[in-house]
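Asks: Okay, got some structures for you below.
Read the figures in this text as sums done on the coordinates, not as results from a lab. Predicted model only: the values in this text are computed from it and were never measured. Cβ atoms are built from the backbone, for glycine too; each structure is taken alone.
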Structure I
Amino acid sequence: MKIMAIILLISSYNLFADNHLFILSGQSNMARLDPGISFIPKTEKRFGKDKTIVIKDAQGGQPISRWYKNWKDTNGTPSENNGDLYDRLMEKVKKGIKGKKLKSITFLWMQGESDMKKEKLGVYKKSLLGLFEQLKIDLKNKEINFVIGRLSDYGIKRKRKPNPNWVEMRKIQVAIADADKRIEWVDTDDLNDGIAKGKTIKNDLHYSDKGYSVFGERLADKAIQLIEKFDK
């Protein structure tokens with residue numbers, strides 16, 4: 001009887017663990033994304049408004065060192081503010097999930113433009129994977145899903161000399177996703193042409209108004225795919 005009672009208790013606990021947490025972070029193209037336009041409607045339609053928790057904290061022009069606490073450049077030198085933006089993000093996350101049981105956690109990341117220098121690019125793969133592990137430890141969950149927004153083609157097609165580091169960063173992001181079944185990436189190459197705040201843009205660093213809407217949809221689609229893939 002005691003064993004049966006324990007099983008029933010665990011089953012009841014799992015029934016209430018139905019909230020899906022989505023954490024969005026990164027630099028400017030994530031900062032400029034309004035989740036309410038396309039990301040939240042898609043995730044809420046799939047999982048329900050009362051079961052969807054979306055938390056975003058992003059800041060333009062910032063290197064990954066401001067998220068990854070153990071970051072060091074290729075010379076072994078840390079930055080002065082390692083992990084400060086991560087701490088700010090986690091304050092929001094902890095507040096947003098207080099008292100709630102989670103069925104899934106998905107971290108969506110759009111960043112990389114600020115890590116183009118050789119001493120930073122050389123440690124980017126290690127840093128991003130380290131950030132993912134950092135999240136798993138802090139959220140006490142080894143089964144977090146990750147979605148990476150791959151850098152657009154801006155640095156390849158820009159009028160100035162193409163940046164070879166830009167190409168390498170894109171390769172790193174895709175390689176990280178291809179090596180782990182819980183990591184996906186989304187394409188952004190077609191999002192930086194069109195109309196942005198009333199002005200025409202072409203191969204811009206940032207996206208068009210429609211581009212951000214499509215970006216939100218793509219992030220949501222990948223997040224939903226990952227959750228459904230591992231839904232037990």
Structure II
Amino acid sequence: MFYIEEINNKKILKSDYLKNLKHCFTTRESVIRSADATLKSQIEQNKSEFCEYFGISTDNLICPTQTHGCNIEIAKIGQRDYQNTDAIILTNKVQAVFLNFADCTPIILYDTKENICAVVHAGWRGTVEKIAQKTIEKMIKEFNSSPSNIVAAIGPTIDECCFEIGEDVYKMLKSSINEQETPFKIKNEKIFANLKKINYIQLLDIGVEKIDLCNYCTSCSNELFFSYRKENGTTNRHSAIVKLV
């Protein structure tokens with residue numbers, strides 16, 4: 001179950017499914033990434049507070065360059081630059097890694113046996129490419145993970161109440177899952193998709209059994225999270241952050 005906690009009176013979101021993993025999903029109050037220059041001082045302060053919270057130096061708070069692709073990297077101590085990366089696997093206890101979101105689906109994966117984790121950015125393109133599944137496949141191949149030992153938390157995302165898509169995107173998303181009751185709805189001849197549910201189904205399909213599904217819609221809960229659609233292309237982002245303990 002997801003719940004709200006605070007760092008220095010700034011709201012963060014956490015999942016009790018990940019109680020043995022240092023993690024959080026930031027909010028508007030605890031933002032650490034934005035192209036808005038007016039937020040620069042706030043972001044620097046928030047980063048400093050998060051580094052203290054996670055027990056790391058600022059040099060070890062890592063954020064890759066996201067491109068809505070399907071490239072998956074493994075974090076390496078001493079490396080800060082990860083180009084074209086929308087999922088990153090963490091195996092060391094020195095670094096914390098984060099990815100940024102403003103409607104797309106944030107997914108945290110934690111292998112409770114091997115004590116490794118990953119954070120995944122799944123927009124509709126990444127969801128079509130099954131990026132969460134492919135991240136788990138890489139964890140299996142590289143680190144002998146078993147899906148039955150992996151716990152997942154799917155964070156705040158624009159929901160089917162607000163995420164209208166075209167026929168072409170609908171067909172691609174539908175083809176990414178094997179479900180009789182697909183997570184779409186038709187209203188006034190418009191198609192709406194539930195990205196969280198699609199990723200949930202994909203995780204089930206690969207064998208993940210324990211999945212925490214966040215109820216927040218980033219558009220409906222715009223007072224708490226950023227929404228690219230609701231805010232007409234905002235450059236502000238909330239983040240999913242992980243660190244091993």
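Asks: Taking 26 as the value of relative contact order in percent (Cα under 8 Å, 6 or more apart) derived from one of the structures shown (I, II), identify that structure.
Replies: II
Asks: For which of the structures I, II does the calculation of Cα Rg over 2.2 N^0.38 Å return 0.95?
Replies: Label of the source structure: II.
Asks: Given that helix-only ellipticity at 222 nm (-39500 (n - 2.57) for each DSSP H run of 4 or more, over all residues; to 500), derived from a single structure, equals -13500, which label among I, II identifies that structure?
Replies: Details: I: -13500; II: -6500.
Corresponding structure: I.
Asks: Sticking with this one: Ranked by mean count of other Cβ atoms within 10 Å over residues 118-125, which of I, II sits at the highest value?
Replies: Comparing I, II, the top value of mean count of other Cβ atoms within 10 Å over residues 118-125 belongs to II.
Asks: Right, something else. Could you tell me which structure in I, II was used to calculate P(r) over Cα pairs in 10 Å bins from 0, in percent, for residues 22-133 alone as 14, 45, 36, 5, 0?
Replies: II
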